[in-house]
Structure P
Amino acid sequence: MNKAPGGGRAAAPARPGAAVSTDSYLPEHGNGGYRTVRYDLELDFRPSADRLSGRARISAVTEHALSEFSLDLGAFRIDRVLVDGKRPARYTHRAGKLRVRPARELPAGTPFTVEVRYVGTPRPIRSRYWGDLGWEPLEYGALVAAQPIGAPSWFPCNDHPSDKAVYRITVTAPSVCTVLANGTLESCTIGGSTTTWVYEQRAPMASYLASVQIGPYELVEHLGGPIAQPAAVPAGLLAPFAHDFGRQPEMMELFQDLFGPYPFDDYAVVVVDEELEVPVEAQALSVFGANHIDGRRGFERLVAHELAHQWFGNSLTLADWRHIWLNEGFACYAEWLWSEAAGGAPASVLATRAHTRLAGLPQDLRLADPGVRRMFDDRLYKRGALTLHALRTTMGDTAFFALLRTWTSQHRHRTVTTEQFTALAQEYTPRPLDALFAAWLREPRLPALPRPGD
């Protein structure tokens, strides 16, 4: 046994934190050796120069004694790195990793802070399968679309969904711009030609769900309901937006009935004045393109989808990216539940249609482990929704929706896995579910949909 002088156990020797995560799909994103607790971000953005100056103060706790630790960060110039507010720490910054060596080793279980000052032109993070991710300049402003690995395009972070922290985001931008970020607006201070916006996200949040949206938007407060639901919209789209999003408060009420209380203080929507392939999810915030506004509610299913992510993905966050169906399958099924409640096609009809389409496509996707290339395959979304419909049909509505409400309350603001969901589901029915989950989650061949009473 290793003992210190005087007979006590010697402290474990410090070692570097890993510059990788334990994720089965994206281990190069995220870092080991510590857990973050809070991010305090101060950003100054000048759209005319496409220049971002930042100060990030990150509070964390060591998981073992650390001689060095790392953060994910894109191609910025680093001006200074401090640990615990003391003298500058030594660091290296290359290949998307900022490696920091404190002046003194950090013992296990020790709270510490790291402050990073940086500046440069923010650039998206290039991904192997999904194009550029993260910070994207607009004609006069910027948007952030970070899922799954784009957060380091605008701030240093431990970029893995399992590492959740609270955030304070301060953004200074030209006064002609409106700024939205995650959480509740704490203050808005005009200073000459610029305005400083301060947002506080008090619920733990994964880095990929952190977001800043900057542009010449009109603020709308009229959506109403028990949860504040502000929106930022280009002036020319206000009228069709009011119609297209007019039933969002009803969706909020429905989803609270079905899924449990809304997990955040408010829910904001931003419509950017350009086309987006798909809407962008963030915590307590969703971003739509101008192409999603048609004045006919032609994209209302996407309004439901993004709102549902506030429960499934944002409050309940993946422990590992291979569990992505827990985000997308649930959000897709929420589209069908809204249709059913709003007088559209019932979920059973939409499930039959989706099953027919999937039956004609390649049968090579295992839902519970689709592989990194297929994380955002549309088949995963639809098969995830079908799995939930099959489970609902087998269990019955009373047990199924009781399961969902327990699922969201038991894991509120935590991370989740497929195995946790299947184990909880079995507690809500005497019928064995092993065969159902094996067929729908682990086998590539699409099973037949069960019928009520089967």
Structure Q
Amino acid sequence: MDINQIKQFFSANPHNFNGIADERFIDLAQLFSRLQDNQAAYGGAALAVYFQGQKVVDIFTGQKSADEKWQADTLSICYSTGKGVLAALAHIMVSQGIVEYDQPIAHYWPEFAQNGKAQITLRHILSHQSGLYDVRNNIAEAAEMKDWRHMLNVMAKAKPRFSFGEDFAYQPLTFGWLVGGVLEKASNQSLAHLMQMYLIEPLELDGAYFGVPSDQLPRVARPLPRLLPEALQQAEQGQAGPKKVQKQAPRKASPVDRLIQWSGQNPQDFQDAMIPKGMKAFSFFSDEGMQAVIPAANGAFTANSLAKIYAMLANRGAWNDQQLINAETFAKLCEVQSRKRDRIMPIPMHWRLGYHRVLSLGKSSKGFGHIGFNGSGAWCDPERQLSFAYTHNFPTGSLTGDYRLWALTQETLRCADKILTGHKGWF
């Protein structure tokens, strides 16, 4: 935050939100309001928190679109935050014995064995050890991403950039086709059916989609017309909306931008993983883009649905007298697979099976979750029996989240610690 943002924060309205907030978490609700209040002209947001199996925060504010207010059931395109949802589905299916972490994917998907992939496993994919992070050199146009079956064929034919298990490289886009593909092949069911059977129905979710049904499109928050930051322009060149946009001064490099520059990562690896060719002809926010099945990038969720999925994980796989993930599987999914920085991300993410560490402003957590490129995010902390989700439609872009996500995570942990220990603390 710069000095103007700090001034705006302290002058902001702490009560500009709708929904429910437990009094024990009122400081969090007021922080949410202050962080969104001065951004009301640019979008809206929602925040949901579960603690000890109960929903304690479910609030929202701002604009869903240029002429609509955010509602309790508003869906948001959450970019990579959806990876954590897909991972949860995979872990449930492992618990059901449908698929195994260490069985070669080719056992379920014979075509996948091409180009040296015969021994790659679901574990390699979930922990970003497959070497299959390159999307740019495997498709000619970004629009190809809209064709699910085609992209599964692309993944089956793809050649890893390094031998599986020898290194780590975040799979920003390929993760969804790889994980979703093996789940479909192992079960002989569509991803939509698997989501409905193993997540949506058991958790009674209202708003969790990889590929938004046409009748649900009106629920999705759209970005408001505004010049996008440079980083998001690269990933979202086909932004839907009026052709006339309000110009603004060039964005100054943020600390995260500088961190990426200083990290020493190979710019080619980053580009190949993150930016398909032909993004000017593709938009995640067009109706066609939202209806496509691109699980690593275009999942649409309410904050409450995300927080509820992670509440189940915070409760070690149990929800409403159902054990969705057994104890053995839960122990495995929590194990940190790497503590070093990978080839794509600018900081060490401490990859688990489908998740990374919780990023805050100081509070430590042994929990896990996943953030999205737009600054959305969701996580759980089983030790605190706590889960969190933040969604929005602001035109921001960052690999590690923005100040709102980090600050809200910090305050959520602090509020929980006040209840559990009597002290909020900063660390």
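Every read-out reported here was derived from the displayed coordinates using simple, explicitly stated rules and does not represent laboratory data. Predicted model only: the values in this text are computed from it and were never measured. Cβ atoms are built from the backbone, for glycine too; each structure is taken alone.
Of the structures labelled P, Q, which one yields 22, 21, 16 when semi-axes √(5λ) of the Cα gyration tensor in Å, for residues 133-316 alone is computed from its coordinates? The read-out comes from structure P.
When distance in nm of label points 7 Å out along Cα→Cβ at positions 85 and 125 is calculated, the result is 3.0; to which of the structures P, Q does this value belong? Each step should come with its number before you reach the end.
Details: P: 3.0; Q: 1.8.
Of the structures listed, the value fits P.
As an exercise: relative contact order in percent (Cα under 8 Å, 6 or more apart), calculated from one structure in P, Q, equals 11. Which structure is it? All intermediate terms of the calculation are to be shown ahead of the outcome.
Values: P: 11; Q: 23.
This value belongs to structure P.
Ranked by mean projected area of the Cα convex hull in nm², which of P, Q sits at the highest value? Provide the component values of the computation, followed by the final result.
Values: P: 24.5; Q: 18.8.
Top value of mean projected area of the Cα convex hull in nm², among P, Q, belongs to structure P.
As an exercise: helix-only ellipticity at 222 nm (-39500 (n - 2.57) for each DSSP H run of 4 or more, over all residues; to 500), calculated from one structure in P, Q, equals -7000. Which structure is it? Structure P accounts for this read-out. Between structures P, Q, the calculation of FRET efficiency 1/(1 + (r/R0)^6) of positions 45 and 413 (r between Cβ atoms, R0 = 25 Å, to 0.05) yields its largest number for Q.
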